[in-house]
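Before anything else, here is the set of structures, which you'll find just below.
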Structure P
Amino acid sequence: MTEKKKILVLSDHPMSPSGVGTQTKYFVDALLKTGRYKFLCFGGAIQHNDNRPMKTDQWGDDLIIFPVKGYGDANLVREALWNERPDAVWIMTDPRFWGWLWEMEEEIRSHCPLVYYHVWDNYPYPTFNKKFYRSNDAIASISKLTADIVQTVSPETKHRYIPHAVPPIFNIVPEEIRQKFREENFKEDEDKFVVFWNNRNARRKQSGSLIFWFKKFLDKVGHDKAVLIMHTDTKDTHGQDLDAIIENLGLSDGQVKFSREKIPPNALSLLYNAADVTINISDAEGFGLATLESLSCGTPIIVTMTGGLQEQVTDGKKWFGVGIEPSSKAIIGSQEIPFIREDRINEEDFINALTTMYEKTHKQRRTLGAQGKKYIDKNYSFEKFEKNWVEFIDEIVEENGSWDTRKNYKAWEQIQL
């Protein structure tokens, strides 16, 4: 029997609810299902109460998760390399978290290939990332925008476009189940226009602007005509105090409601089905899983035309909701990221978009959502996501080998001056 290939994963904890965490889990599960791979994961980006290695009943010794602080460090990687001798190292999230890892590129890539699932939010082309891109054996991109960036900035790097996906549990439920859920959970809002927002309460997500602008929308159509449900932590230290905002605006009579507790995917799917529209107006968004989940459940979306959001709301001809063009495209940056664009929409455009969806009939909105569902199933299916990852990793492992069979890597290059 052929020995299983081992992959070392550095990313958000695969059991965490973050977008990076869920996509990491989907990637790991896809490879585990083949029976040809096993994983050692550094479960990062969350606070751990127990630092002992974790296993699951489903995968046993084929999936071991080591809780780490941040995303780990060089010494932990060295220890894993020499003790576990992985056949590949796979990493995911924003490149600003991996500078330390790419600095030890030679220590890793001299033994096994390094694969990066790349998250990037916007243009201009980040030429400053070229050195990072070239520090990998292969890159997969989460969106068409990210794919264009990698292929333009570092065309010599092996690359594949593998967009995010959501599992089949996010699906359209029969109308009678949808109505029953609304009756049981939104008794006083049963006949209202239900607006859903599912994001982390962080600055770039524009949670405060959303509430202020939603009040202006209510002032226009009537405070008894619509309700905004926000599935988020209202006291997140990276965001605004949303409770204080609704109190200040006089929206404490049920116009805005919060879903604060973590809920399982099947319950979240019912929430998407129950909503009339799902919103994401982030000023920067690599992909935007909530809107993908919403369309998978047949509920149309309103989004900023930025990052991965813009490829979800339209196929270039049909629209599956409303895409709002940014009114401001400011160049911001930091010492780590010299420049990147921040796309902001304005209040008037948002209210017009929401009014457009509000004035449609229930049937029109469901038809729009059903068309979006077909588009998502065709282009972002979970089956295609898993198939692409298995093929890509198989290809990388076969082409590059590892340890005693390592090939196609040179720690130097010859440059003619």
Structure Q
Amino acid sequence: MIKSPINYDLFKGHFKNYFCLFLFCVFATNSIFSQEKLSSDELFINARKAAFDEDDYPKAIRITKQALEISPDYSDIRIFLGRLYTWTDEVELARKEFERVIQKNSGYEDAHLAYGYLEYWDDNPEKALIVIQPGIDKNPNSKGLLMLKAKILNNLERFAEANATLDELLVFYPKDSEARAFSQKIKDLSSKNQIGVSYDFVRFDKRFSDPWHLASLSYGRQTPIGSVTGRLNYANRFTNNGVQFEVDAYPRISNTFYAYVSGGISENGGIFPRYRAGFSLYANLPKSFEADAGFRFLSFSKSTWIYTASIGKYYSNYWFNVRTYLTPSNNSLSKSVSLSIRYYLAGADDYLSFGIGTGLSPDRPENYILYDDDNNIVGITDPEKLKSSNISLGYRKSIKATNIFSIKVGAENQEYALDKKGYQLSIGVGYNKRF
């Protein structure tokens, strides 16, 4: 029998293909073997990279499960798996992972925090409270658990408890901006009713020989839409008396937005504006910022529209706010700018305040009335002709959370007529009772 000659080209081609396949298998096997040799900590790192850097939650879940096969009692990895299930809406699977950790290690802070947020986000606030309480009992100074508890209580409209929780948190972390902003937001919601009295005394170095006396009595109540306050204002200027009635409301629109709505009326159009109104829309912004924009309306013998906007920021123990008032008049624009600073000593009603500014503010009742050279009332109708600068210091103190005392002193160099300036000094005291 005659043998056919060997096709060396064909043999070389097959050998090359088999050799490449062999190398691929070797490398694949080594890769799998290397993956199997990774520690649970290394797999945990890879899972976090898959979740946060690659935004690939299914991959992160696979790797996390591999890590748990190596270390089934590794609490942090199991909590991370529960969080992955939470973020992918696998709520029941997430609960099982969190409960497994808590059964083995009750009071483990991160487990109670992750489980609490799961129930909070899943609209189960009552269960969320039950879940986080053992964690708080074991970790009484936990910033995360205390903040979550305050959020849950606020969601349940248990505002007094929420406020008390924030006060507790601020004892441990007085420089926490988020807690400070949240505390300020809900402080007036912690009681159904509030009464207040205030008195201001204003003395002038020239121009007016008689001081001004301003007093107010107010009653506020929390309603389903927000707080509503009625206020009776009294003023004595130049031995003339005047009374004004006004209503302020702060309707809640959402967790981000709320509004300020105000209106007032007076029979004596010389001491107070005949009519006044105000509106601002407030926004609670990320990073402990807040902002608002709106208008004020004053009606004396003439009517004046004033537009206002401000930006505020909570930082550590401080609150900073910059506000401007813009008043169009006679083809010109009057500008007023003020800076307010608070330094919090404890809760939302315990702080020192400092203010400085230029121009006239329609939110300050001592500026409601101005006189021209002939002692005719003009109100704030030509503010572009009148320049002013002011400075103030204040102190606010709460006693047993329901009694609020305040005192404020200020000085202003005000142009009461064109090229005529004078100083005015003021002192004001106030008291509010919540119940």
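Of structures P, Q, which gives 3.4 when distance in nm of label points 7 Å out along Cα→Cβ at positions 54 and 206 is computed from the coordinates? Intermediate results must be reported in sequence, preceding the final value.
Working: P: 3.4; Q: 7.9.
Computing distance in nm of label points 7 Å out along Cα→Cβ at positions 54 and 206 on every structure in P, Q gives 3.4 only for P.
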- Query: From which structure (P, Q) was Cα extents along the principal axes in Å, for residues 182-325 alone calculated, if the value obtained is 40, 34, 33?
  - Reply: P
- Message: Given 25, 54, 19, 1 as the derived value for P(r) over Cα pairs in 20 Å bins from 0, in percent, which of the supplied structures P, Q does it correspond to?
- Response: P
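Taking 9 as the value of relative contact order in percent (Cα under 8 Å, 6 or more apart) derived from one of the structures shown (P, Q), identify that structure. Show your work: numbers first, answer last.
On the way: P: 15; Q: 9.
This value belongs to structure Q.
Just checking, which of P, Q has the largest value of distance in nm of label points 7 Å out along Cα→Cβ at positions 86 and 406? Before the final figure, lay out each step's value.
Values: P: 1.4; Q: 3.8.
Result for distance in nm of label points 7 Å out along Cα→Cβ at positions 86 and 406 over P, Q: largest is Q.
Any read-out appearing in this document is the output of simple, stated calculations on the displayed coordinates, not a laboratory observation. Keep in mind it's a predicted model, so treat the numbers as computed, not measured. Cβ atoms are built from the backbone, for glycine too; each structure is taken alone.
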